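Pasting the structures here.
Readers should treat all values here as calculations from the given coordinates under stated rules, not as data from a laboratory. Because the structure is a prediction, the values reported are computed rather than measured. Cβ atoms are built from the backbone, for glycine too; each structure is taken alone.
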Structure 1
Amino acid sequence: MKRLVAPSLLSANFGNLESDMDMINRSECDWLHIDIMDGVFVPNISFGFPVLKHVARLCKKPLDVHLMIVQPEKFLNEVKALGAYSMNVHAEACTHLHRVVQQIKDAGMKAGVTLNPATPVSVLEEIIGDVDIVMLMAVNPGFGGQKFIVHTLDKVARLRRMIDERGADVLIEVDGGVNRETGLKLYEAGANVLVAGSAVFHASDPLEEIHALKNL
């Protein structure tokens, strides 16, 4: 089963972004995870597209764009213009989720759907065959460095069973509180992609940390 690592830009040093992006480019990571926050859907604001255009020019890894915003479909063209590999939207933020997923796919990107900690995986039953990625939040979205919510492990296992029973080709991504300890448990539960922010960018040796997460 695929095991991918996606360091989260939210934890990077924006005072020395070139250095951090050089590290990412030299690392074994698979994607760069980008959290866009609007201060409405989540109680925080991260960064806008002018900054992300600079990141996209610097980064040689595929961009995994996670929109923690209301009406994320409004920004589909901006995300596509970044050259993003995937666009991840919250089920809770999309009134017409199937339509948004199809719009993302029609734009040539992988379609991801994210679930907050309190949202059950059952909401995906009618759409699981249409998405490429499901991301489970293991913390409440909006801030980095939060403690891992343990019941996410059971949620990953239930989602894995749903995917396997349907014969769907869907990656399970997990964001929040990911480190070597929680990462191993997530892989064992059936996750494919670990989003790691503080664990990578605050490590004494980020390259080694990414290597360790890839090889748990």
Structure 2
Amino acid sequence: MPYLSIAVGELQTNCYLFFSSCGRDCFVIDPGAEAENILALISRKSLLPQAVLLTHGHPDHLGAAAELMDRFGVPLWVHGADDMAMRSEAGHGLAAMFGIGEPPPAGRLLADGDLLSLADLELKVVHSPGHSKGSILLYGDGLLFTGDTLFKGDAGRTDLPGGDEEELRNSLARIRKFPPSTVILPGHGDESILELELKENPYL
């Protein structure tokens, strides 16, 4: 599988490196904290980041973004709705709770249906509001990076600013349409397989 993962920060956010098998290029997905540990993993595998991607703009998913962007000179890609939320008064207050200052500027605002190319790989952006207005799924090579929309046996909370229970239900309905063999890579906790989640996850 063309990815590596590392759990970082107080909330053990899963940061993923999605990389090409025919080169060194990679996307860094949700670098929540502990930039030095993420950098060590990147170095150990001799990878070369091309962009930092956020499944959503909550601070536990972006705390190490600025340092990685500075180190590699790469842009931040995030859905437009969460880029706005990150820079709002509520967003600043939430970030302050994690000791994070002003979020780095976005180099690209993602939208539903966007295709993100990386050497021989491609990720499709699927807008999945509910946990936040700008939550997205990233799908490619049989992998689905679900952020905080779907977890193993659970689904994302909707009681934070921008959360909406009905929108989350609609987003989960979109996930049901992916192939059953799809590997679920959530923002927290263990990975799973969609076929298993369809059988055992009460939210699906």
Structure 3
Amino acid sequence: MSTISSTDLLEQLKWRYAVKEFDSRRAIPEELVSALEDSLVLTPSSFGLQPWKFYLIEDQAIKDQLPEISWNQPQPKDCSHMVALAIKRNFAEVDVNHFIDCLATSRNVSVESLEGYKKFAGGFVARGVSEGWIEHWSTHQVYIAIGQLMSSAALLGIDACPMEGIQADKYDEILGLNGTDYHVVLGCALGYRAESDKYAAMNKARFRKEEMIERR
């Protein structure tokens, strides 16, 4: 399999930053939007259970409502596409069964042959439900997804801004999620940086590798 070089990888990761100003006139080409959607679908998750759903917001009328519920940050309005990342509330045995059906189909095996894995994953979820931490676990999974999305965007030359500073309940309301199984926890604006964004030229402030990584 051909891959990009380590130099190209690091150059793109150095190139990316949390965009403060997007060029509202530039839209991401549909081919690249589709690739970013696929990258989200390919995100790994614990047990493969995928306790999430992603809302890709491209309607300007919806985007115009978002700064007010995003600490007055302009990125959700000016970006090409705003992604709202949501967890699945009340994740339970039925969701495990849904994944097992998907796994059986993908690998062309019987559901019965996956009974051991089903019990293992199902036991984990049942414990999370009974002990009250299943939604906390789901939220942690969504952070994996936003990391994959930002890295994928950088490799495609698309700018991004991850956003925890949002009123998640208000996002739910605007997206029509109230009364559904899904709840927004994070946002990520996607598009192209404005020439006026001074942060694009600023050096990253990162601790030295020797300080942050130890080989054992």
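The greatest value of mean count of other Cβ atoms within 10 Å over residues 63-70 among structures 1, 2, 3 is that of 1.
Taking relative contact order in percent (Cα under 8 Å, 6 or more apart) as the measure, the highest value among 1, 2, 3 is held by 3.
Upon calculation of mean count of other Cβ atoms within 10 Å over residues 47-54 from the atomic coordinates, which of the structures 1, 2, 3 produces 19.0? Structure 3 accounts for this read-out.
Among candidates 1, 2, 3, the computation of helix-only ellipticity at 222 nm (-39500 (n - 2.57) for each DSSP H run of 4 or more, over all residues; to 500) that gave -13000 used structure 3.
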